[in-house]
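Undergrad: Once you scroll down, you'll see the structures, which are given as structure tokens.
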Structure 1
Amino acid sequence: MFNVTPIPAFNDNYIWALTVPGTDDIAVIDPGDAEAVNDYLTQNNVNLTAILITHHHDDHTGGVAQLCLQHSADVYGPANSPFKGINHTLTDGDQIELLGQQLIIHEVPGHTLDHISYFVAESSNTPPNIPQVFSGDTLFLAGCGRLFEGSAEQMHTAMEYFKSLPDNTQIYCTHEYSLANLAFAAAVEPDNAEISTAIKRCTQLRDAHQPTLPSTIAIEKQINPFLRYHTATVKHAAEQVSGAPLNSEVAIFSAIRDWKNQF
């Protein structure tokens with residue numbers, strides 16, 4: 001597993017810095033702001049060797065060109081991306097080795113058509129070795145990304161993939177949206193005690209100016225309405241809002257996503 005450090009950027013972005021013991025090399029994920037990354041590199045006396053991109057939006061790619069001018073960094077990202085700064089293109093099922101760690105690529109379109117995630121599986125090497133997924137703007141703590149380019153069917157498929165990961169997988173998304181997402185989750189399931197617990201925990205962290213991330217797959221299965229479309233309570237809430245019976249998980253997911261857009 002990687003040691004993962006958030007580099008705050010803009011109002012609510014996180015650029016993730018990935019390191020491993022025994023080397024001064026690092027990788028970053030979705031560097032929308034080159035200055036924030038360069039400040040981190042200087043403060044920690046480390047070398048940028050790789051950049052990972054999850055999708056093409058400028059708040060995730062805007063710093064890549066400047067960083068590549070200043071550092072010898074390979075840029076990994078989706079093969080079908082409209083962003084042209086990628087020199088190692090990736091598709092579903094690809095694997096790459098980075099700082100001695102194996103990352104598995106999974107295509108998760110929905111937010112954008114080019115969106116991918118990076119999964120670091122648990123291994124039996126040096127404990128602790130906990131799975132990690134870098135989900136960009138698809139799976140958030142208690143939420144999921146807006147459907148800017150893809151369909152509800154595509155995002156539902158992405159959510160099914162995330163649900164299939166080990167429960168102890170740490171989730172690193174790229175925005176601090178947790179409290180807003182939890183407020184919506186509480187509106188969908190007002191009697192869900194796990195959501196109330198998560199609100200208290202995340203409020204305490206934000207009051208202390210700390211990130212609420214990472215979450216885990218196990219926690220998200222308990223609190224995230226976009227992973228709970230199979231439950232009776234989420235189905236009932238979605239039907240109440242839409243005013244019609246919903247007879248598939250995709251229809252329930254779509255109704256919840258539309259509701260969140262107006263929340």
Structure 2
Amino acid sequence: MLQIGLRLHDGEALPLEQLLPLVRAKGFSCVHMALSKSMAEYPFGPSALTAGYAGYLRRQFAKNELDIAVLGNYLNLADPDEVALSAAKKRYYAHIRFAALLGCGMVGTETGAPNSTYTSCPECRSDAALAVFIRNLKDVVRCAERYGVTIAIEPVARHIVWNAKRCRQVLDEIGSPNLQILFDPVNLLDETNVDAREEVFAEMIETVGKEITMLHLKDFVRENGTLRSVGAGLGEMDYTSVMRFVKAEKPFMYATLEDTTPENAEQCRLAMQAAYDKA
């Protein structure tokens with residue numbers, strides 16, 4: 001069985017106490033939670049992430065029979081600005097501790113860019129950028145080990161870790177069971193490889209399949225020579241091979257939708273459940 005969830009900030013713009021019952025009523029069993037977006041009305045810096053805050057959130061989610069699948073903290077671990085990098089690391093450490101208090105168990109992140117604007121550039125694919133990212137990620141993973149939390153990195157075609165081989169290198173160099181992969185198939189695609197996407201997915205599963213701990217599910221459409229993300233089941237994606245892998249090897253894995261709207265979220269969930277059932 002696949003546990004399908006919602007990225008919480010894609011839900012209705014309501015207070016948490018009103019939003020969670022709606023998420024559950026639409027058939028979701030878990031959420032991806034980014035405090036800076038899902039709970040933006042409250043402080044979300046390191047000093048705000050107290051045990052009391054965690055206890056409050058735990059009670060709200062338990063009351064609605066929802067898991068927090070992953071706590072998102074998508075800050076740039078390759079930022080060349082040392083002050084900004086230090087602040088980002090402190091946010092990671094605080095999120096790891098908070099995840100442990102929440103009973104969440106996983107903090108998710110993407111893999112950065114070698115600039116302070118977190119924008120794609122040719123240098124993203126350089127060995128130098130990868131070395132910087134690995135060095136800084138290693139500090140974050142060591143903190144996660146102390147708290148018994150998983151750090152899940154999400155490879156993206158435009159970022160430093162952009163394919164299966166780069167994932168494998170990061171996993172091997174850091175060498176920790178607390179470092180895993182958050183697999184978003186669409187994030188691995190761009191205009192250069194979209195027509196070979198089944199090969200891209202197969203390489204990912206073959207190379208790092210054992211470390212894949214969660215899925216992000218969305219879709220894409222082509223516009224003016226580029227790809228635009230849309231809700232899962234609303235574009236060109238065929239999830240058969242991915243769902244076949246999950247069904248065979250990853251029982252009860254979390255899979256959260258991205259780029260949905262309140263109006264189409266349930267439709268997207270049903271499309272992904274059907275893809276899983278059919279695989």
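Undergrad: From which structure (1, 2) was helix-only ellipticity at 222 nm (-39500 (n - 2.57) for each DSSP H run of 4 or more, over all residues; to 500) calculated, if the value obtained is -13000?
TA: Label of the originating structure: 2.
Undergrad: As an exercise: relative contact order in percent (Cα under 8 Å, 6 or more apart), calculated from one structure in 1, 2, equals 19. Which structure is it?
TA: Going through each structure in turn, the value belongs to 2.
Undergrad: Identify the structure, out of 1, 2, from whose coordinates distance in nm of label points 7 Å out along Cα→Cβ at positions 79 and 207 was calculated to give 2.8.
TA: Here the read-out was taken from 2.
Undergrad: When distance in nm of label points 7 Å out along Cα→Cβ at positions 95 and 223 is calculated, the result is 2.7; to which of the structures 1, 2 does this value belong?
TA: Traced to structure 2.
Rule-based calculations on the coordinates, nothing more; no lab input. The structure presented is a predicted model; accordingly, all values stated were derived computationally and were not measured. Cβ atoms are built from the backbone, for glycine too; each structure is taken alone.
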